[in-house]
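Novice: Okay, got some structures for you below.
No value in this document is a laboratory result; all are computed from the given coordinates. Being a predicted model, the structure only gives us computed values, none of them experimental. Cβ atoms are built from the backbone, for glycine too; each structure is taken alone.
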Structure 1
Amino acid sequence: MSDSSSTILCDGCGQPASPEHLAQRLLRLEWATRYRPIHLHTLLLSAVAPASRAQYLYSPDEAHTGEAGHVLATADVKANGKNADAIHAEFQRRGLFLTHVLECPLESNSSAGLLESRLPPLFTRIRRSLKPKRLVLISEELAPLIDKFKEASLGCEIVLDHGKPFALGGADAGAAAETSRRLHEVLAVPVSR
């Protein structure tokens, strides 16, 4: 039997999965599941789960930086003086949920082929389990896949920023602030349906 036939692939990202990789995947899944809203109004979708616990929104760590910090600021969830549980509960009460196409950090340098390969199970999860009223793409890496999202009949509105994903936390601070402002306006509008 060759090595390639005995490689286990992670069901959350499609990458080869060591026992440590799978343990971390299950831990992130446990953290996120705890704060999934019963009535999911807006699903925020990023491309790849961050490697840093502080950047992973549902981490029990008190500090939220990177992606987590941008998402909380855009959703107007103030972290000042609150513990992680209170922050996550407030985000949950607003009917918001953040997930990733690749639910694990990248272990190689490229996500291109992996992202597209993970769309069918993601689309099934959105239709059957998550059932959001709207889907907001928040990662530039998802731009080449927009047509696939539009063709997928996900049963929800897909919200884009001038035809592209909202690029939260981009390198240009001014553009990132403007993108954050536009997304904040989207999140402030109640979801109908």
Structure 2
Amino acid sequence: MNPLQTILILAFAFLTVFAESVLSAPRYLLGAQIDLLPGLMVFTALSSDIWTVALLAILGGLGYDSLSANPLGVSIIPLMVVGFMVHARHDLILRSLPFAQFMLGAAASAIVPALVLILLLNGGKQPLIGWSSIWQWLVMTAGGALATPVIFAFFAWCDRNLGYQPMNETSFRPDREILRDRNKM
């Protein structure tokens, strides 16, 4: 596991949560705030170990809840459920295809708000639910689906430019034979 990738994932989560709380233009234009944490969780579950998935769910969920109207910690379990489900099958998922990234981002962006709503209703809270909630849920799903391939491309760019790239070429020809016997000289 690359420690630089874990640091970049957590820094991206911090900046994402901060940008979602500060930038209000998408909220006014679309009528809903696009959440990028589920798409980031899909990337993390497909490219990192289980500890990074858990760390992102805890720190990202706490950061998101601390800057929103949610009770503190309610977003941790939905993010962790999505991360663990994707990580359990990460060897079967075609992670390099943008269509697969799009569909996983759409599923994660739809599941996380639904699970948060279920947890809020079971916790005795009274969230504002109406017909506009369906529009907000659709916008969050579509925005997260579109953002997930962008997140994959961003981290691929970071890996190419910041990560260690081993050299594939060698100075020796593969058809060259090296004699190791002293008597044949």
Structure 3
Amino acid sequence: MTQLLERLHEDHQHLLRILDLLDRLLDMFHQGTEPDYELICEMLEYMQQYADQIHHPTEDLIFERMKTYDAGQQQIIDVLTNQHEFLGEINRQFRASMEGIIHGDVLRRDLVEAHGRDLVQTLRKHLDMEENEAFPLARKLLTDDDWIELQEQAPNASDPVFGDRDPDRFQALYRHLLAQTQA
């Protein structure tokens, strides 16, 4: 596996851990427990910030390069690229619900939960499609020279929750969310 695909796969594994936490928080919310909404907002901010600035732009570079080799696979690449935008939108929508609760807005719990469940479900399906369809195709189509060039073009930054250069607020957020879901 190339270094870029290894990094993206690792990002996916980290994101799945976060989605598991979010699922447990949504279970708590469904049962009437009030989780720490500000911390959930910070987690959603992390998911959006890292995805928008590092993760998705890296994938998009790979997907664009793949299009030059196999036009027959354009549909799956277009679906994944469009999902990147859609995922950002449903993240913002769920985050707006969480922020609404923080600010005292009266919101229907079932709709708030539905926004969160939609985000989790859509993101899990997206990750599965990338891991099982797009990444194997990229390994097949792209040359060593392509990977070298893509590595040079890809944004390079450490994951702010799981990487080496973590901002303190995300590190504390992750520990707190993990502890909250285990309580």
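Novice: 2.1 is what came out when distance in nm of label points 7 Å out along Cα→Cβ at positions 104 and 128 was calculated for one structure; which of 1, 2, 3 is it? Spell out each step's value before the answer.
Specialist: Numbers: 1: 2.1; 2: 3.5; 3: 4.3.
Source structure: 1.
Novice: Of structures 1, 2, 3, which gives -22500 when helix-only ellipticity at 222 nm (-39500 (n - 2.57) for each DSSP H run of 4 or more, over all residues; to 500) is computed from the coordinates? Write down the numbers at each step before the final one.
Specialist: Values: 1: -11000; 2: -22500; 3: -25000.
Derived from the structure labelled 2.
Novice: Rg and Dmax of the Cα atoms in Å was computed and gave 21.7, 90; which structure, 1, 2, 3, did it come from?
Specialist: Details: 1: 16.4, 56; 2: 21.7, 90; 3: 17.6, 55.
Going through each structure in turn, the value belongs to 2.
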